[in-house]
Structure 1
Amino acid sequence: MADKILIVDDEKEIADLAALYLENENFIVYKAYTAAEAMDYIENEEIDLAILDVMLPDMSGLEICRKIRQKHTYPVIMLTAKGEETDKITGLTLGADDYITKPFLPLEMVARVKAQLRRYKRYNTGTEPEDEVIVHSGLVLNIRTHECTLNEKPLSLTPTEFSILCILCRQKGRVVSAEELFHQIWKDEYFSKNNNTITVHIRHLREKMGDSFENPKYIKTVWGCGYKIEP
């Protein structure tokens, strides 16, 4: 069954070009040029991944991302204007998994889409070869169902947040650098060495877990090195 990709961009040429490259890779593509059209697809179709432009005439792509995260865990990639660092960080905070800066290379976009889908499906099909359930100090991650609870209360995590937490829990006591997290999650070399993306995801994880940056119970920052969870 082909994966279904939603592209939302009011610049018709960009949406059509992205759709062409994705369709050449045998994806089913839905195109929306307004937020209203996008919400119709989101509510009525089974989407596997969404690509959202930040700037839309009737609603921000960031707001669409927020609405998606209220019901869905599939990957979301934001399209941002060059140099709009605030939009990137806001998107990640709202639950986006990645961002692409305009203008972008279509083949890079396809590679990022494939990377996100590989990771998302790995955690939702039970094909992960390691332990299906990770337990640590009140934290339980079920790899097969992509569910996470903390002290028996459910945590709603994005695929990227879930991945980061799995990696840190599986390597308890060991410092994992932001670069290594990038490599283990995306396994692609096109990502910049900028640590902002991982930093924002870690911050969002801490907020959801009620963890303290100054006196963390779970995710500890080791300055100049990376992050770790104490055994």
Structure 2
Amino acid sequence: MFEHITPTQAAVEFFYGLLMAMTLSNTLRLALLGSSAVDVVFIVSVAIIGCNTAWGIADGAVSMLTSHFQNLYYYRRVKEIKDGTDHESARELASDILSEALTEIHEDILDEETRNRMADVAIQAIKRKDIPQPTLGRSQWMAALWCIVLSVSAALPFIAIYQLTLFLNLNTVTLLANISGAVMLFFLGRFLDRRLGNGSGRTGLVMVGLGMLMLVMIVALGG
């Protein structure tokens, strides 16, 4: 999966999937009070899987198009460097491109002299190579597919839990679903800690707090 999307993007997709499933389960619980257990199981299951699938498709398409347009943007800027004759203008443009690509670190780590040296190396590479126009490739299609898979995967535990409505009180089932969502949010934060942080576990707690706060706000505002 991480050959096509970053750990952060994967975590965001799964977070949104969890949040959507939890929002639907809590909102529908209020809407379906008094309904039969069979109706609750059917409506909640269809709503959660349908909405998460739709969200995954929409977000996958946006991700794919955003990646493609970003590639086109950099292609045009690189072509300006390749076709240009003024070295100083090319260096300035190359430095701008590198600054955009390294926006999170360049101000703190890379001084102007270092960026200029990097720009000169980039210009030499650009001048001696053919620059093909980017197209939608396999990796972008796979990234879109993973958006769908992650969003749907986030829905499946809630669908499984709501099958218990046939045997338990609806409020109890919703409580179990919320607890399960909080546990998954915690482990999602732990995943980010291991991949990107120091493994302290605080991100897991922050993820639970953020998810639950957003859940309350969304349900309070109408779901």
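Every number in this text was worked out from the coordinates using simple rules, so none of it is lab data. As the structure is a prediction and not an experimental result, all values here were calculated from the model. Cβ atoms are built from the backbone, for glycine too; each structure is taken alone.
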Given a computed value of 46 for percent of Cα pairs over 17 Å apart, for residues 93-132 alone, which structure among 1, 2 does it belong to? 1
If Rg and Dmax of the Cα atoms in Å, for residues 5-60 alone is computed and equals 10.5, 31, the structure in 1, 2: 1
FRET efficiency 1/(1 + (r/R0)^6) of positions 21 and 181 (r between Cβ atoms, R0 = 25 Å, to 0.05) - structure with the largest value, from 1, 2: 2
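To which of 1, 2 does the computed value -0.70, -1.15 (log10 I(q)/I(0) by the Debye sum over Cα atoms at q = 0.11, 0.17 Å⁻¹) belong?
Values: 1: -0.55, -1.27; 2: -0.70, -1.15.
So the calculation was done on 2.
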Computed 37 for relative contact order in percent (Cα under 8 Å, 6 or more apart) - originating structure among 1, 2: 2
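Using the calculated result 3.9 for distance in nm of label points 7 Å out along Cα→Cβ at positions 29 and 213, pick out the matching structure from 1, 2. Kindly include the intermediate steps, with their values, before the conclusion.
Details: 1: 3.9; 2: 2.2.
Matching structure: 1.
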For which of 1, 2 does helix-only ellipticity at 222 nm (-39500 (n - 2.57) for each DSSP H run of 4 or more, over all residues; to 500), calculated from the coordinates, equal -13000? 1
Tell me which structure, out of 1, 2, gives 3.3 once distance in nm of label points 7 Å out along Cα→Cβ at positions 117 and 149 is calculated. 1
